[in-house]
Structure I
């Protein structure tokens, strides 16, 4: 702990610092709560996203198992090309995070008459799966940014609650005691001096 001056000026400095910490602490605590809530939302979105992706994988797997041939997966993959992932930006609890805004695909031309009837549905399911996977990446990025901000905010809250505020309170108490002792000592010295002055006068 840094050495403090036992003066009235230092007392005012410590009181001003304490007021400032006490004013900012509720804002930081509120931000911490908001971030915790947003992180829980992100976790829930990731769980739903993973469940939807797994359901589509099973759907595709059953189609390929029933109707597919050895080269079905390669053929489907060759037909679909991810052209663009569209994202936006949003401010969540004071943090700029990316927002998933959709995907754009290029689908190669194929003969509707010679291909299997389920191919259109399979292509659509693969597009949905890729879209879900890309959304998953964005949600993960959101989660990581929010988690990093939560760590920083929690550190600040702890610094204010456990270090700065108690330190200021202790400094104020010590200065108050010291100044009180100095006042008492000054009064005692004054009485002694007056007593001696009366003795000399007498």
Structure II
């Protein structure tokens, strides 16, 4: 019985946390970071102030959680890095996951909040970069380094290569959505954009086994 109650309590706590984060994201986008209070977020999330303050004592802590959860909403909370051995398959897997991640409406909303509030709250940009974007890019960089070490690719600058690859995808999936509210490419078009990015990477970095 105690174990059942404990599991129920954890589920309830997680549900409240998800409600708080969803309400905060919506309010930040609608009213701005500065114009949104924790009390208003608690009201929108239908939780008590004490419940919210127990999980997120400050707006900065809440925004930090939003950033981390947004970028980790891939492969069960971690950035999945394929095993080295098949450069084409590995890049396609990474590219499809990345396109799916940044194509979510929630990710677009997060970027809009950061950009809108950046002049007054530069720490939001640092959170977005250091807690979200940078760890994701680092994982892709590590994958490319592994392929290089295995002799499957010639990638002397894996950091630059990771930026090239993910940048090609973001340029099609994410950035138009920042300015065009009706930008919703079909999944087939997104997959094609990823395939083209993969082909570009292979042309530049793949090692010819017959050479």
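Read-outs throughout are calculated quantities, based only on the coordinates presented, and are distinct from any laboratory measurement. What you are looking at is a predicted structure, and each value in this text was computed from that prediction instead of being measured. Cβ atoms are built from the backbone, for glycine too; each structure is taken alone.
Quick check: 5.4 is what I get for distance in nm of label points 7 Å out along Cα→Cβ at positions 7 and 87, calculated from one of I, II. Which structure matches? It traces back to I. Distance in nm of label points 7 Å out along Cα→Cβ at positions 63 and 103 was computed and gave 1.4; which structure, I, II, did it come from? That value comes from structure I.
Name the one structure among I, II that FRET efficiency 1/(1 + (r/R0)^6) of positions 23 and 175 (r between Cβ atoms, R0 = 30 Å, to 0.05) of 0.65 was derived from. Numbers along the way, then the final one.
Details: I: 0.90; II: 0.65.
That value comes from structure II.
helix-only ellipticity at 222 nm (-39500 (n - 2.57) for each DSSP H run of 4 or more, over all residues; to 500) was computed and gave -22500; which structure, I, II, did it come from? Walk me through the intermediate numbers first.
Working: I: -26500; II: -22500.
This value belongs to structure II.
Source structure of the calculated read-out (percent of Cα pairs over 24 Å apart, 67) within I, II: I. Computing relative contact order in percent (Cα under 8 Å, 6 or more apart) across structures I, II gives 35 for structure I.
Kindly point out which one of I, II the value 46, 29, 13 was derived from, the read-out being Cα extents along the principal axes in Å, for residues 111-182 alone.
Numbers: I: 102, 11, 8; II: 46, 29, 13.
Among I, II, the structure yielding 46, 29, 13 for Cα extents along the principal axes in Å, for residues 111-182 alone is II.
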